[in-house]
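Below: a set of structures, written as structure tokens.
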Structure 1
Amino acid sequence: MRILQVNSAKTIGGGETHVLELTAQLRKRGHGVVLAGHRDSPLNPDIRMGALRLRSALKDGRFDVVHAHVARDYPIVAAAALGIGNLTVVFTRHLLHPVRRNPLYKRVDGWIAPTPHILETLGPLKPKRAAVIPNWVNTEKFSFSPHGPHNPVRIGLIGQISPHKGHDDAVEAMRELGSRFRLVIAGEGDPAYVRALKRKTSGLPIEFVGFVSLPAYFAEIDILIVPSWQEPFGIITLEAMASGIPVIATGPADVVRGTLICPRDPQALAQAIRNSRLDPTARPHVEKNFDIRQVVPRIEEFYQGLTAETPRRKPSGSLR
């Protein structure tokens, strides 16, 4: 198949890594994959984003599938595909927030949701086809290497530094845990919020280490916490589970093999940290359900099922 992957992000995050890995794996499987993105993107796109450029690329018939991964790209891609027959349009929704309705989305042939809860949020759109296909981890990059605890025990919290990621709750949990534990916060966020958070950590065993590389970060921590107020998936959770790091998270329950806690409950978080143990089912769970070599073929099959139906559609794509 000839596939156009679309992601207009200007920075690299979990979603962008997802697109790069999907592109690489599909190419390994023999597909012709092209990436469209922002001109300043570190994704190094083949096609620069823009409605006219996308429409020109799609109209010349080079692609069987166009696949968008970011909500701001959905209307642009759907509009660019209008009136082009024999082209399959696929969107992946990574967030739990409902997608705003848009008449252009009638042009979308299939939606991918990483979890059943995300799939439920797509109901109001009345998708033609939708499937639950999870995010993944490349287990070849993360060897199972459990290790004894540091002294003090080092707790990892990695990702965007933001209130909804539960950083304030983690700080409050540290007030209860005392000097036997140390919180290592990796990542960056809004400078004003980060400054305010750092002021709250005064006198507490908490350090901010900025951007880090994996799996080296996992060698420096003993526990990973994911205290988000609403966690749609959490690829970092899979990576930690694959590496033998005990996980404490707010969900989702069908992903996490570790300790599940309620969001916005620092006391429960502190208690879970005190009692943390490695779940022996974590690595097998990841290998069986979330290994990239298991998941990408499911996306490929979803494409194939949709493209098999596409020639039977009238080549109009109109909104009538």
Structure 2
Amino acid sequence: MKCFVTGASGFIGSNLVRELLARQHRVKALVRPGSDRHGLMDAGLEWVTGDVNDLQLLRREMAGCDWCFHCAASYYLWLPDYKPMYVANVEGTFNVIESAGQAGCQRIVHTSTVGCIGLPKEVNGVVVPSTETDVVAYTDLTNDYKRSKWQAELIAAKFASKGLPVVIVNPSAPVGPGDLKPTPTGQIIVDFLNRKLPAYLETGLNWVHVRDVAIGHILAAEKGLVGQRYILGNKDGNWTMEQTLAALEEITGIPAPKMKIPHWAAMAAAHVSEGVSFFTKTPPKAPLAGVRMARHKMWFNPEKAIRELGLPQTPPKQAFVEAVEWFRKNGYVKR
């Protein structure tokens, strides 16, 4: 297949490109001017430099493509101005899917997020991981990233309802090699390795190997039902932050922090941090968006993707081992 991939230099996008090439697919990789292409320097693909809001470019470059993977997104928990995030995530999604439809793509895979799925509920004191059928409440869209991605997912679903071959995937918290930026979740590992985590805020995440997420995109193109969404996560990846840090201690030999920060204290610190950022225009050390999300255990059940797509299930600990090795090898550890 000839594949068009937006956000090809990103964490998920770059891993997706590698998996597509490994399966002998041809790839056109869309990246913004100045993007770090380090993760794909040796890959045999066709580069397209541009933006998801350049309609002429999208229509021209998608001509003749069989599959389109829309991985591009603006992912920040704090920005001095959120308008560009909505332009990229919402308007960009409309442009990409519309252009892919006009190009006659046989499958259009839209990368959403588990933040667009309803939060887990507690039953008799036990957290029940969410599935694709759980509808997110608007009040749970607590930051601009989540709101923009939710609006983007609505656009993708609307195109599917009009007959375009759109499949939606909702990755949980990917971890593994190639996290160049790094992402906010990857930053947890980097801070741990650099001994910059004296304490932690208790929360819960569903960890999944980024390679499984990339393969899940390809499986969605091959087997996914139009208009459906699939959680790309790991059935054994629902860990508390305490469990996550304990795993990192076991892998690295670095002692995990023992001090747990109360949520009210973290909220107070985040308000102060963002107040300073308002004047300095530099990112806060503790964004409010991250603290608000930490109030809930973001645990999910990927059974639908396992059953219908054959989503692989690499052990989460193996994903952390590979991530630690990659960060160490690529100069992220300063001590």
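Every read-out reported here was derived from the displayed coordinates using simple, explicitly stated rules and does not represent laboratory data. Here the structure is a predicted model, which is why all the values come from computation and not from measurement. Cβ atoms are built from the backbone, for glycine too; each structure is taken alone.
Looking just at FRET efficiency 1/(1 + (r/R0)^6) of positions 47 and 119 (r between Cβ atoms, R0 = 35 Å, to 0.05), which of the labels 1, 2 belongs to the structure with the highest value? Mind dumping the intermediate values first?
Details: 1: 0.75; 2: 0.35.
Going through 1, 2 one by one, FRET efficiency 1/(1 + (r/R0)^6) of positions 47 and 119 (r between Cβ atoms, R0 = 35 Å, to 0.05) peaks for structure 1.
Among the shown structures 1, 2, from which was the value 19.1 of mean count of other Cβ atoms within 10 Å over residues 31-38 calculated? Don't skip to the answer; put the middle values down first.
Working: 1: 19.1; 2: 13.6.
This figure was derived from 1.
Matching task: 0.85 is the computed value of FRET efficiency 1/(1 + (r/R0)^6) of positions 23 and 87 (r between Cβ atoms, R0 = 25 Å, to 0.05). Pick the structure from 1, 2. Mind showing how you got there, number by number?
Working: 1: 0.85; 2: 0.15.
Source structure for this number: 1.
Out of 1, 2, which structure matches 27.0 when mean count of other Cβ atoms within 10 Å over residues 7-14 is calculated?
Numbers: 1: 16.0; 2: 27.0.
It traces back to 2.
So semi-axes √(5λ) of the Cα gyration tensor in Å, computed for just one structure, reads 39, 20, 18; which one of 1, 2 is that? Don't jump to the answer; show the numbers that get you there.
Working: 1: 39, 20, 18; 2: 31, 21, 21.
Source structure: 1.
One of 1, 2 was used to compute helix-only ellipticity at 222 nm (-39500 (n - 2.57) for each DSSP H run of 4 or more, over all residues; to 500), and the result was -10000. Which label is that?
Numbers: 1: -10000; 2: -12000.
It traces back to 1.
Taking FRET efficiency 1/(1 + (r/R0)^6) of positions 55 and 175 (r between Cβ atoms, R0 = 30 Å, to 0.05) from the coordinates of each of 1, 2, which one would give 0.30? Don't skip to the end; give the middle numbers.
Working: 1: 0.05; 2: 0.30.
Label of the originating structure: 2.
Kindly point out which one of 1, 2 the value 0.75 was derived from, the read-out being FRET efficiency 1/(1 + (r/R0)^6) of positions 207 and 247 (r between Cβ atoms, R0 = 25 Å, to 0.05). Write down the numbers at each step before the final one.
Working: 1: 0.75; 2: 1.00.
Attributed to the structure labelled 1.
Using distance in nm of label points 7 Å out along Cα→Cβ at positions 39 and 71, single out the structure from 1, 2 with the greatest value.
Working: 1: 2.8; 2: 0.6.
Sorting by distance in nm of label points 7 Å out along Cα→Cβ at positions 39 and 71 in descending order puts 1 first.
One of 1, 2 was used to calculate Kirkwood radius over Cα pairs in Å, for residues 143-182 alone, giving 12.3; which? Intermediate values should be presented prior to the final figure.
Values: 1: 11.8; 2: 12.3.
The read-out was computed on structure 2.
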